[in-house]
Structure I
Amino acid sequence: MKFAVRQLQEAEEDLLAIYLYVAAADSVDRAELLLERLEATIGSLDQLARRGRAPPELAKVGVREFREIVSRPYRIVYEITGRTVFVHAVLDGRRDLVDLLAERLLR
């Protein structure tokens with residue numbers, strides 16, 4: 001089954017922030033390679049959207065409509081609605097998901 005994949009503005013902002021951080025801390029070449037890898041992983045959801053798991057931190061509190069896939073060290077959080085995948089966030093997996101989501105909600 002083929003899915004349409006849509007990145008929400010927050011996810012696009014996450015990708016830009018990751019790119020800018022890696023470009024400044026390492027190099028533009030590394031940032032571009034990382035961005036390409038993350039975008040390819042997101043793009044692969046068009047065929048394999050159901051392969052993701054419920055983020056354990058969310059499942060623990062009964063929230064199961066979201067899924068995640070990992071492209072180390074990043075976690076791509078998305079939901080499936082009908083035949084569309086909505087990518088909500090691309091988060092650093094080394095940080096606490098609950099803290100990251102709380103920061104996002106308090107913006």
Structure II
Amino acid sequence: MPVTLTHYLVLSAILFAIGLFGALAKRNVVAILMSIELMFNAVNIALVAFSRYLPVPPANQVAHGLNGQIFALFIITVAAAEAAVALAILLAIYRQRRTVSVEDINLMKW
């Protein structure tokens with residue numbers, strides 16, 4: 001049985017659902033960040049699968065269907081920058097509050 005576009009999209013949807021559940025249900029900021037990264041990776045799988053299995057328009061023959069891979073590369077770059085900034089903010093909050101629990105971090109209250 002060959003692997004088709006549907007298989008990749010089902011895998012991507014399952015990974016995205018797991019990441020969404022983790023982002024909404026977890027109380028630890030690090031676990032929430034990991035869940036967001038999982039959702040980014042699910043989108044990357046879908047983009048690369050679409051670029052592999054969908055036909056390339058005639059006007060875009062130069063790229064040979066690499067649009068999904070290029071978008072995935074940009075998403076990976078943005079995700080790395082987001083992780084670096086989020087971890088820096090998390091470390092600053094941890095130094096001040098001594099906790100990484102979402103319920104205990106209430107910076108807007110005095």
Structure III
Amino acid sequence: MVPLTANTLAIVKRLFPSSGERAEVIRLLQNDCSDNVWDRATPAEMERLWFSALKVSNGAMEGLVHAVAEAQTDYRDLLMAAGFGLDVEAHRRWGEMMLRERSGI
């Protein structure tokens with residue numbers, strides 16, 4: 001299990017405002033969409049996969065469950081679905097946008 005980054009947790013909080021739902025999102029990402037999907041990745045590298053799952057979920061638990069299942073089948077499909085497959089920096093730009101929107105900047 002790779003620990004979620006502060007940026008990932010902030011985006012989780014923004015997309016899933018209910019604390020009960022948020023706990024399940026964190027559990028899913030850490031346990032089912034982590035180094036069991038992407039072996040030997042650092043937390044910073046894992047953000048690409050986590051952000052993909054969060055983006056594809058569109059803030060819905062059902063969407064996240066589907067995204068995590070897709071990552072377990074072939075994480076590259078999830079990266080492509082999120083628009084992060086061809087550009088290794090795209091997830092960072094999306095994350096920055098999400099964090100800016102959260103803070104109202």
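Values in this text are rule-based calculations from the coordinates and carry no lab data. Bear in mind the structure is a predicted one, so any value in this text is a computation, not a measurement. Cβ atoms are built from the backbone, for glycine too; each structure is taken alone.
Matching task: 13.8 is the computed value of mean count of other Cβ atoms within 10 Å over residues 46-53. Pick the structure from I, II, III. Value 13.8 for mean count of other Cβ atoms within 10 Å over residues 46-53 corresponds to I out of I, II, III.
From which structure (I, II, III) was Kirkwood radius over Cα pairs in Å calculated, if the value obtained is 16.1? The value was obtained from structure II.
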